[in-house]
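Heads up, there are several structures right after this.
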Structure I
Amino acid sequence: MRITCCQSHAKPLLEGALGLLLLTPLAVAAQDGPDDGPRQVVPLTNIREADAMWARRVWREIDLREKVNHPLYFPLQPLEDRQCLFDVIRNALLSEGSITAYDPGPLLQDDSFTDPLTLTELETLFHRRDTVYTEDLETGELVPVVQDIDVEAASITRYLLKEDWVFDKQRSVMDIRIIGLAPMHEVLGDDGELRGHAPLFWLYFPELRFLLAQHKAFNRHNDAARPTFDEVFTKRLFSSTIVKVSNVQDRWISDHLTGTDALLEAERMKQDLFEFEHDLWHY
């Protein structure tokens, strides 16, 4: 009778255990944010200045329209368990004050992190009044119209990344250290046509890492293994194009090349970095 009793209850108990095991990962995966508690930032290995045998500074442009970069761009409206990178940054600047934004300068090319923006300057930056040229339906001419423009997540489709490539002879490895990150906004000409993109402000990446580690991005392959925004950058889970490598003239690729020629030059620079690291070893 005891054996019969145990066998009769074994199936319900087993089904209950399996159901718990199947439901638990989904419940854990759905949680994000304060319920998980503050996440720790994985420290990077310290590189002594004397061990830096070779170094090169590189600027990259991340185009959020590329499919692999969509986890940084979407969702355009915050969801319960996640939000896009720009919303995370904007909330930290305006509401929390946990990070510092730096002015890119009058020429929008200053990435030295020397001029921090105040809260008033940031509010003006996100909610500004600008002149937009629209076509007059009667005359067909472009007429200036003053509009209030709010910088929204949908309008930020590019990021500029500043990083150092360093070969550590002590560990015999090539390390990539991200220095700064800048959301880029559209720059319009007097005729209202798009002239390009420029940094809205700069963020010092070592300071930014703790904030990025508290927010998860979308993983199209596995909802139970979503990376944090910090992991997206430190593990190189993004696509980008080189726009500048440190040079004697301090010029960008776009200063002397356009179109296909600019893309080929970026690929050449990327290949040069790869071949330099490859040629350090004997096979």
Structure II
Amino acid sequence: MSKIVVITGCSAGLGIAIAVQAAQKGHKVYATMRDTSKRADLDAATAAANVGVEVLALDVANTQSVNSCLEQIFAKEGRIDVLINNAGSGFVRSTEQASEEDIAWIMNVNFMGVVRTTKAVIGRMREARAGHIINISSVGGLVGQPFNEVYCASKFAVEGYTESLACYVQPTFGINFTTVEPGGIRSEFANAAFAHVNASGGMLEDEYLPIIQKYIAGARARGDSAYQTCDEVAEVVIDCMEAKNPPVRTRTSDWSNQFCELKTAADPDGLLLQKQVYDTFLA
């Protein structure tokens, strides 16, 4: 059955890959992005794949933009079956180095962006007793990492938000929730994170400098053993979207599974914990 699929953050990287693969599966895809003048890469990818998608402007950091875009889709289609919250940004700074404005910005995009879009669709999904909200998180939503404490905090927030919704909204109203937790992705995402660092003063000459240099060298040394292509991660997202009983959480590679295993071994897909929380509070 063809689904109405809305994806945020489709101007580059993973968002493009998800949009193309969803369209190839026969779904009606609304590929959204903050600035539609940056749609050239998406257009090239859809043309190469011989598929079509609808492109709309949606800025996850702006409530009016979110509501306007999603209401437009509801008005045209009558429903949204799947919302994929992909828009986000990386951030590489220690707490001492980050300004409050930096911290507010990353939380606004990575966490509040998910909340805004979810609020805009969840009521209609509840009325329909159907729907699926997929949030692109990260292994950084499960395991804190050097110089990523602000970024990881935003993704931990997404994980807690998703897990909480899954424990009572899914069993009561039939709306599924999933977090997808990639490791590294070969895309513009990491480049954008360091571009923000460079634009805000670069790597600072302080006591953290040798630590971040070691961190960056290690990330580069891991190479192909840790990093996936956007298409590889998108395949996992599509599998979740089309699953009859989708997981509450899933990693996207052997490396990401191994990296998080100390936290996930007892309940890899989150379904046991979902049941335990429901039974504890609501059964």
Structure III
Amino acid sequence: MALQIPHEGRHFLTMSDFPNFFLQAPTAQNALDLFKGEWSTRLPDATGLVASTGPVRACEDYRVHWFEKHIPGGYAGKRVLELGPLEAGHSYMLQHAGAAKVVAIEAAARAYLKCLVMKETFALDRVEFRLGDFIPYLKSSTETFDVALASGVVYHQKNPVELLSLLAGRARHLFIWTHYYDAQFMAARQDIGRYFEPQPLPNEVAGFAHHLYRKRYAEALEWKGFCGGGDIDTSWLTKADLLGALQNFGFEIVETWDERKDGQPTNPNGPSILIAARAR
């Protein structure tokens, strides 16, 4: 017989009415369902498990494969720093590619908990998830790595060039995937451009002068699965400032891939670029 709890003296609630309790036999799907409706990542079909049914296949991401081609020997045996693992899709790929150790730093509490669900579900025993902000970590830690991945985090920084400066000397190989600011595109696409401040802000980090294009998160903040930065707005860089900053702080640009088709960005959220760089 189910436990019944009086409610306002009129009717009873059973324990099964509470989503925080799982009364069926334990399964991996139960753990994923803790965050039902919040996942962005679609799991590989072969797993038989469902997180999101959307198009984001972070566990099979072409960007992670693209970057691996620029690392001698690939990820196998490498120590990897992953900034902003979100839901551990790339962590999953790094483990399966043979990384010796992955340190994945996530500041968003709910995203961190989803990473722990993924770690348990897929036995990611060579991935260490750490809850916290990677900016103070990079300022205080002396850990170094073979590879650093910064996929989807640069454009969520209030001061993105500070992040790039802090990555100098921390890894031999650096991979970045990020959006960047393109004035012509923003003027033509007001559905995206309207979230940006009309004038850029001049900024300087360690002698490198550049401009910040402030963007408001607006209604995106209302979603429980929000995967942006920790403030109400963020700053984008132009492609020229992005590449210039990397070179200024000691990185050699190995290859870039500006994601466009017929001159137009292929990402629905704006211009985006993949960058493979290595320390000089």
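What follows is calculated from the coordinates using simple rules that are stated; it is not laboratory data. Bear in mind the structure is a predicted one, so any value in this text is a computation, not a measurement.
Determine which structure produced the value 16.8, 50 for Rg and Dmax of the Cα atoms in Å, for residues 83-146 alone, calculated from the coordinates; the candidates are I, II, III.
I
When relative contact order in percent (Cα under 8 Å, 6 or more apart) is calculated for each of the structures I, II, III, the largest result comes from I. Here helix-only ellipticity at 222 nm (-39500 (n - 2.57) for each DSSP H run of 4 or more, over all residues; to 500) was derived from just one of the structures I, II, III, and that gives -6500; the source is III. With mean projected area of the Cα convex hull in nm² computed over the structures I, II, III, the top value is the one for I, the highest of the group.
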